[in-house]
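For reference, the structures are reproduced in the following blocks.
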Structure I
Amino acid sequence: MPRAITLYIRATDRLSDWTGLVAMYLIFVMVAVLLLDAVTRNILDNPLHWCLEFAQFTLAAYYFMGGAKTLKDNDHVRMDLFYENLSERGKARMDLVTVGCLIFYLVVMLIGSISSLAYSIETNQRLFSIWNPSVVPIKALMVGCIVLMLLQSVGLFFKYLEASRAGVRA
């Protein structure tokens with residue numbers, strides 16, 4: 001594999017690991033906010049209206065940020081009906097096809113998410129609630145994470161291409 005592609009794969013893998021680590025710690029933030037909400041609502045009898053929506057935003061950030069790490073670690077769900085019976089080269093070729101479909105899907109999602117982000121910025125879109133938070137930050141994070149998943153998918157394409165040529169598992 002050419003050195004530039006190897007460096008690209010290494011860089012996207014590191015970036016995916018880093019965002020996955022940040023996402024992992026977001027669960028603790030979410031639990032803390034939900035605990036704060038439970039305490040202030042049930043013990044202090046003073047509900048904080050922002051807690052539930054903040055926890056929802058945190059959960060959304062968690063699964064957006066974990067996407068690239070899941071792809072990198074091959075921890076996604078796979079239908080193994082035919083896949084397990086394939087040779088290593090056959091698995092790599094099947095992975096090439098599926099990652100090609102994934103790249104197409106992510107490009108479509110990226111186009112839609114950029115459009116949605118632009119609309120949110122232009123209209124200063126906010127949730128209709130007591131807290132009334134802006135949705136621009138979570139939509140911007142969504143666009144960034146889709147880009148990262150797309151970069152990781154391109155790296156996977158190169159890995160699977162090399163594996164299909166060599167006949168070894170990527």
Structure II
Amino acid sequence: MNLQQTINQEIKKAMQEKSELLLLVLRGINAAIKNREIEKRTKLSKSEKDIQKLEELSKLGEEEIIEVISGEAKKRKDSITEFKKGNRNDLVEKEEKELEILKKYLPEQMTEEQIQEEARKTIKEIGAVGPKDTGKVMSALMPKVKGKAGGSIVSKIVGELLNG
């Protein structure tokens with residue numbers, strides 16, 4: 001069963017259990033996935049005219065679905081930061097609960113040590129020597145940690161390793 005099927009099963013279960021927050025988050029994920037598929041279909045429709053083929057090509061793969069869910073999680077993290085600044089603890093709590101639900105559908109996140117280890121390997125592989133090579137390291141490293149680590153933490157670690 002793929003991730004989208006799992007989410008649809010969870011939606012049915014949440015409806016039966018009348019779990020409003022879970023249902024809200026899962027429907028939000030589903031809507032974000034549908035929107036991404038529509039975007040993809042629109043881009044493909046410029047070159048592909050066969051409707052059935054277009055329909056098949058516009059379906060999202062597992063990696064793309066994880067990307068959508070990661071985006072939703074990032075939105076929640078950003079909201080939490082802003083609500084904390086605004087001293088809106090009620091909204092912080094709601095966003096944190098939603099983020100916990102989203103994390104269940106994402107791959108396990110890497111620790112800082114794991115990111116550092118992967119960054120060191122990548123730096124060695126491409127022969128990076130200083131801060132001017134940050135872009136090269138990032139472009140080689142991000143595909144390896146995609147969905148498992150946020151870009152900001154990876155960038156911070158790469159910067160520390162190349163400057164130190």
| query | If P(r) over Cα pairs in 10 Å bins from 0, in percent is computed to be 10, 28, 29, 19, 10, 4, 0, which of I, II is the source? | reply | I
| Structures I, II, by relative contact order in percent (Cα under 8 Å, 6 or more apart): label with the highest value | I
| Per mean count of other Cβ atoms within 10 Å over residues 15-22, the highest-valued of structures I, II | I
| field | Value 3, 12, 14, 16, 12, 10, 9, 8, 7, 5, 3, 2, 0, calculated as P(r) over Cα pairs in 5 Å bins from 0, in percent, for residues 23-110 alone, assigned to which of I, II | value | I
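Any read-out appearing in this document is the output of simple, stated calculations on the displayed coordinates, not a laboratory observation. Bear in mind the structure is a predicted one, so any value in this text is a computation, not a measurement. Cβ atoms are built from the backbone, for glycine too; each structure is taken alone.
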